[in-house]
Structure P
Amino acid sequence: MAQDRINVFEVVLLMVGVGAAVMGFHLINSVYNAESGQLSWLMIIAIFSWLTLMILFILLSLIVDLAKRELREIKTMIFLLSENKKK
């Protein structure tokens, strides 16, 4: 199977995703420590929003990968159909 090259969008998506994960965890942890280990509703909302953002980054990465795979399959099908038509 041919290996696809990593494009700029995937590199930017990886950097933004890792940055959002690290920065979000650090900010939530610092607020938790500032509140003396107390969980408030705002803290729960912040954690839920951060986890939702992480899920969205993962889903975006999967969608890009599936789109590239489908495009490759469509190109292969077009090539095979054109070869069949020539015969």
Structure Q
Amino acid sequence: MRTFDLIRDAVLPDFRERVADYLVQYESVLLDKEITDPQLIKDTANQLRGYLRGLNTTRVLGMAYWEELDRRVVDTWLAPKP
């Protein structure tokens, strides 16, 4: 399953629509194959991590979900490419 789909599923139902609206902004950069600026990708991925951390802090997202989603963001967009 894609990272953004996992995020949507992990969010409490009452908050899914609002969170989905914000996720579009991150998706538009991170999933666009034509965006090749590594700094833009890195900055956007780090902003997404901060957003997920905020969702966890406000209890909109559970801790186990947050840890897995944070790992996925790091592995997908922040880990050095071999």
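Readers should treat all values here as calculations from the given coordinates under stated rules, not as data from a laboratory. Keep in mind that this is a model prediction, so the values were computed, not measured. Cβ atoms are built from the backbone, for glycine too; each structure is taken alone.
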Next item on the list: Could you tell me which structure in P, Q was used to calculate helix-only ellipticity at 222 nm (-39500 (n - 2.57) for each DSSP H run of 4 or more, over all residues; to 500) as -31000?
Entry: P
Note to self: Given 5.3 as the derived value for mean projected area of the Cα convex hull in nm², which of the supplied structures P, Q does it correspond to?
What the structure shows: Q
Next item on the list: Work out the source of 4.1 here, i.e. which of P, Q gives that when distance in nm of label points 7 Å out along Cα→Cβ at positions 26 and 74 is computed.
Entry: P
